[in-house]
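The following blocks contain the structures, represented as structure tokens.
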Structure I
């Protein structure tokens, strides 16, 4: 063996034991374990997760993944032992005791489970965040009874009769104790009058258009008015309650009349308009806007109305296909008037939205860039706005094909907001840019760091893209299929839906057995949804369900089908069926909690 070969081998061995190499090996092992878990290959996944957790027993994230895997595999005794070990390490985290109880419950030992649940509640201190975490743990396993006990116990030990009022009201109502639910709400409002709008929303959910509950609410408020006749709280709440009856247009006319009689300068109309917006009654909200926009320019509620008016029109534009050129022009004019009346609105969400409209819907990315350049050149511009604007400017440079200009802008944001969400977003967009360019190895290096992001949305996106690259990396590193797929995703990013769909269709035909097939069907489904062709979207998503039911996109496809049935077709029965399928077939999915909530809401509404 030559001297130089010996030195090379020694250097390679030393490098393999470096902290960076160890970190990379752990990252790769975790990624492999997650893939195996998604494929339900528990015999391979669980030993890997056990090894990863044993190397970092304080890591709650690794614990959660390992515990979830054990539960999915029905290894309840091991899950109990794991929870008991973790409970010694994280004594303040009472959700671990809930995990132990849940494993006992699934094993069939309800007494042992309740013993753990009771111990968790009894261990609760006066730390509100600890109470929130424990309540969330019970809510995640759909144990409303113990969630309620958590809130009640915290009230007792803190002597605070107002904390968690909305949560308690919701739970009392679930258990049929309407009078108690109303009393909790009204008592909380009495001590926190600034919470009027939240109280209204909570009461509306509680009443739920049920005549009996409406009568109980009227009686409860009337009783308060009797004891406190001079309190504006009960008058406003009682008036609002009456406005919930009858035709919405009549309600608006009555609210406008009352607002003018009491010289409220639009405050009551604004509150009503915002309530309709929160309930997704956009057209009703716009009717109220037409009144508010006629108020004097110095009226505080006119400025609110201008912002909401523009925001609603933007949301309607995003939900329409193809874009109506006349409505687009009207929207741009509305933004122009808003900026003329209130110049400071340019340096906020309204300014960012306007730039997006110019670039993505009017297909004028250069005008959007010029507009944002003017905004960030303004004196005293908020630095966070500068960061948001530069991210968008990077996106618009991508639309123009100026890749290096985009990368420079993203890097500027990364440097200026290193420890902020904006910095993580900039790093992800740079990684995505490398992916679009076909530089998959460099992209993978950036994504390996982002997978540990503190921002869940970015971490999930980074994990998905990383897995996509890993699964579709051939031995020869030619990336023929992945390059075409990335090109289609770039076109989709540029709103060139037809061109993207053509590439995906050609790719699916050219590589019928490729690992990319489920991703291709998902992207084609997303394009169909953008174009509001929901029948076609369901067709693509059904293929994922049927042909790739064990792959990572199957739960996502099921969730999307359910939401199309619920939101677009108003078919509650089919929506419930799909939500149930997700809950039963994919218990470890991140969508389970939302699916269960939507399923229960549809079931309770009787639709």
Structure II
């Protein structure tokens, strides 16, 4: 019954056992592929079934699952993103990270739909994956190298290969280290790099030329043409992102009074300072050329140069978190710090958020130069950004403590409330007091304060068109953020870019996926998929020790008001409780615990909690 055609996939899961340097290829059932498609959904299901939620995130029992989707390898616009799932060493809960570039496309061409990695190698290792073989090669000679040097060495005799690797930060188990591909693309949040480092994985090299089959070409073509037409008509995907990249959002977010400053203490920036670091200034002074992930017509990448050094970015999040969040408005310093984070393998959002936390502790007199090895961590000191990144990546001096993330660092000095994080993951570059929908997204994100896993509510608040809702609505926010989170799960599972959501929702994707697989997918089927994944992630977190009290913002956002549109806005404990419980109801989870209903558990094949 399971031998019917299912296009767009190889039906193969590669299981890698690092402890014994062995691998096994397992067939993926049609029923699993049909219910979970690929990307985030497929990776989450495989991970959920394989991993003990109580495992040590940096122990050998933790596993990493990376999955592609049926769309990858076709000409579907933006379809090149791989998804990685693991238990996060930063949060202790599920880590779910998405990455563009080209590596996901090449994994698919190596004839695998997903890779599961378990155990721990005795020595640093490079995993080479191709349709013909899987090899384990020593990485001892390149252990300690940064991301660009590692990538160049591993491509030297194999130029067509694509490299996924960690830098010194991952090797040294920095809890917010990244896994990098194409030198500048990152599986950036929740500490995937530390999980690789704990397993002694230096790099995964993939190479292949296997094609992706399409069962019903005309249906696929119709969906693709529909998507491309709408993207060309949307001002965001047609013009803004292409001309200025994501940094083009800076002025808009500032106008909306959501742009954080000095560890989310306020949102006050002079026009002069904003102009110094804007997307327009990057285009005028630093831009070499625009770039794009594999098969992407949006082309939001910025290839830049500063004082003769080249790199990518800074993207919006990096620009703000290494900039105004730290009181810094020096574009060259921000850009060079961004380059260095990519080279060392550091998540720029957590890097900026943690540095800002240290700065506030220092300015309040709660730590001194005796604690910080003589470094004066005051807001606005752009010259310490690169120095701080190096001390963190190599765990030198105070960097050893900062590498644990802002929550653990602030708790070390008895002031954990000065960590602007949810579930110990640092909050990105949108102040939650300026959008209750975004606030609820941070609170209920399965991975902690992630603007993407939490639902990119900024797009709903300002680019939502007919779906736009008031950003201070306590009543509408729970359903709106559930819908945005579900859309994100669908996009992550299809392996496509979130920015397509600025142009259209799911209908073109359902037509393309139906054409590729040969099985009909509707928007309703996508919604069922998203609900399954959201509940799986929740169950894993509950079994990892999560409670509803973890779904809350830091104290500052409930007690310290922000001026927005001429009024003081704050998210009281009562407001947060109301939104959270209404969100649980919208998900059909119990109140106040947030446990999925028995009916949902039966649907996803999970025992009662």
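A value of 31 was computed for percent of Cα pairs over 40 Å apart, for residues 202-561 alone; which of I, II is the source structure?
Numbers: I: 31; II: 15.
Structure of origin is I.
Can you say which of I, II returns 6 when relative contact order in percent (Cα under 8 Å, 6 or more apart) is computed? Present the calculation step by step, with values, prior to reporting the outcome.
Working: I: 6; II: 16.
The read-out was computed on structure I.
Which one of I, II has Cα extents along the principal axes in Å, as calculated from the coordinates, equal to 99, 66, 48? Numbers along the way, then the final one.
On the way: I: 99, 66, 48; II: 67, 56, 49.
Attributed to the structure labelled I.
Out of I, II, choose the structure whose coordinates give helix-only ellipticity at 222 nm (-39500 (n - 2.57) for each DSSP H run of 4 or more, over all residues; to 500) equal to -11000 when calculated. Let's see the in-between values first.
On the way: I: -24000; II: -11000.
Value -11000 for helix-only ellipticity at 222 nm (-39500 (n - 2.57) for each DSSP H run of 4 or more, over all residues; to 500) corresponds to II out of I, II.
Which of I, II yields 3.4 for distance in nm of label points 7 Å out along Cα→Cβ at positions 90 and 122, as computed? Numbers along the way, then the final one.
Working: I: 2.3; II: 3.4.
It was calculated from structure II.
Laboratory data are not the source of any read-out in this text; all were calculated from the coordinates shown. Model, not experiment: these values are computed from the prediction. Cβ atoms are built from the backbone, for glycine too; each structure is taken alone.
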